1. Please state which of the structures 1, 2 yields 52 when percent of Cα pairs over 24 Å apart, for residues 24-151 alone is computed from it.
2. When FRET efficiency 1/(1 + (r/R0)^6) of positions 32 and 160 (r between Cβ atoms, R0 = 41 Å, to 0.05) is compared over structures 1, 2, which one is greatest?
3. Can you say which of 1, 2 returns 5.5 when distance in nm of label points 7 Å out along Cα→Cβ at positions 64 and 168 is computed?
4. To test your reading of the models, identify which of 1, 2 gives 21 for relative contact order in percent (Cα under 8 Å, 6 or more apart) when calculated.
5. Work out the source of -6000 here, i.e. which of 1, 2 gives that when helix-only ellipticity at 222 nm (-39500 (n - 2.57) for each DSSP H run of 4 or more, over all residues; to 500) is computed.
6. Comparing mean count of other Cβ atoms within 10 Å over residues 48-55 across 1, 2, which is largest?
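All of the numbers you see were taken from the coordinates with simple rules; none came from a lab. If you're wondering where the values come from, they're calculated on a predicted model, not measured in any experiment. Cβ atoms are built from the backbone, for glycine too; each structure is taken alone.
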Structure 1
Amino acid sequence: MRNFELSYARCRHSFRYLVMPKKNAILVIEDDLQISQFLQSSLKTSGYHTLCAATIAGGKQIFNEHKPALIILDLNLPDGDGRDFIAHTRISSDIPIIVLSARQSEQEKVACFDLGADDYLAKPFGVNELLARVKASLRRTAMMALRDDIFKLDDLTIDSVNTSVLLNNQPLHLTPIEFKLLFILAKKPGKVFTHRQLLSEVWGAEYVDDTHYLRIHMGRLRARLEKNPAAPRYILTEIGIGYRLAAT
């Protein structure tokens with residue numbers, strides 16, 4: 001245990017003299033030393049700077065000090081549940097959070113997405129898939145910073161400031177509920193919004209279990225947007241969890 005603590009102390013010390021946060025710095029919160037070292041090595045090889053913590057408390061401290069660009073988070077940590085870290089972080093930050101956990105149930109994934117996680121990868125995992133998800137999450141963040149509230153993908157343009165939608169350069173006439181659903185998804189293209197999140201934002205907290213409302217209106221929205229609603233290009237389904245707007 002002493003060697004474990006020293007290893008993490010050395011890891012944190014190596015970042016003590018960073019003057020400004022790195023735009024590609026990634027915070028790894030993982031208490032399994034072997035997995036943590038593997039993640040650090042893989043990320044560094046791909047050109048990322050890494051910071052690491054073995055506990056929720058350590059993760060909060062490093063996050064506050066260095067403001068990384070993305071967080072990779074385990075759920076089973078010595079001082080609590082990683083979901084508490086997600087909830088705490090979402091109070092003040094929209095930083096991408098990728099959960100990396102041995103918990104594989106649909107309920108666990110939904111709970112993490114409801115709290116604000118951006119992605120969820122089950123252990124054991126493939127490093128290439130993880131790196132692809134890291135890259136996609138960082139790209140989504142960059143897109144959000146640059147697009148000035150206008151989302152464009154293929155023939156679809158969503159302007160959240162002017163509350164307008166164009167498809168094939170033609171105004172798309174949607175109902176108020178369809179507009180709201182689409183604009184919520186467009187807040188973070190590529191991010192999964194759970195059924196409960198969408199129902200709460202559109203209909204209110206008392207409707208979070210009425211998923212049939214959501215399915216009906218999503219079906220109608222897809223019918224207006226998609227050339228082939230059975231094989232959607234824009235609004236994608238995460239089975240049992242929710243929906244996301246395709247990012248690329």
Structure 2
Amino acid sequence: MTRLNKYLSECGIASRRKSEELILQGRVSVNGYPVIDLATQIDPDKDIVQLDGEKIKSAKKLYFLLHKPKGVITSTMDEKNRKTVVDLINTREKIFPVGRLDYNTTGVLLLTNDGEFTNFITHPRNKIPREYYATLNKPLEEDDKNQLLKAIYLDGKKGKFNELTFTSTSNHKHVRVVTVEGRNHFVKNMFSALGYFVSKLERKSFGPFDVKDIPAGAYRPLTEKEIKSFYKKYA
């Protein structure tokens with residue numbers, strides 16, 4: 001037996017949290033009956049689960065590693081008809097980006113139809129490291145560097161960088177940052193809180209995944225072996 005929200009997530013419908021919202025909205029039915037109890041369990045091999053009257057089918061788990069280029073929206077669609085990261089992936093399956101990168105931020109972006117994987121890699125308790133290279137509008141002062149490593153408050157919540165080093169000994173505008181934080185615009189907001197503007201940002205890695213051999217705008221599927229290795233390391 002499988003919990004209903006977990007099943008929806010595993011089918012690529014949404015994350016567990018979003019799946020719970022769908023259930024509470026009365027949009028999910030099991031064997032023809034609407035279900036709003038979050039504790040509901042189903043047998044995927046016997047029960048018929050529908051969302052808005054449409055039968056949900058178990059989807060093969062897909063994982064893509066994209067080298068996100070500038071000028072692309074991290075979304076599945078855009079109201080202004082701008083190109084999205086999903087447009088760059090050649091698949092007929094419904095996939096979604098894992099987390100977000102800003103419009104002009106480049107680098108590692110994962111896309112999948114596996115809600116469980118998305119929840120695991122982005123959940124703060126799992127402390128999955130993200131590595132960024134940033135270019136600032138002015139040299140980073142040593143006192144500010146130490147403060148960013150110690151902690152500052154963003155919207156009333158403490159945040160810090162786990163690592164912060166200079167990528168150039170002669171130009172302290174260029175920095176390397178490692179953090180386990182996944183809040184939106186986290187790196188930019190951390191620097192902004194101390195009066196710095198990030199003019200260029202690239203995510204070099206997310207957990208064990210990097211795009212060293214992938215040109216900007218290109219991608220590759222991740223193998224089952226790579227996903228198992230990821231869980232073995234961080235679970």
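1. Derived from 2, not from the others.
2. Once FRET efficiency 1/(1 + (r/R0)^6) of positions 32 and 160 (r between Cβ atoms, R0 = 41 Å, to 0.05) is tallied for 1, 2, the winner is 1.
3. 1
4. Going label by label, the one that fits is 2.
5. Clearly, the read-out refers to 2.
6. Result for mean count of other Cβ atoms within 10 Å over residues 48-55 over 1, 2: largest is 1.
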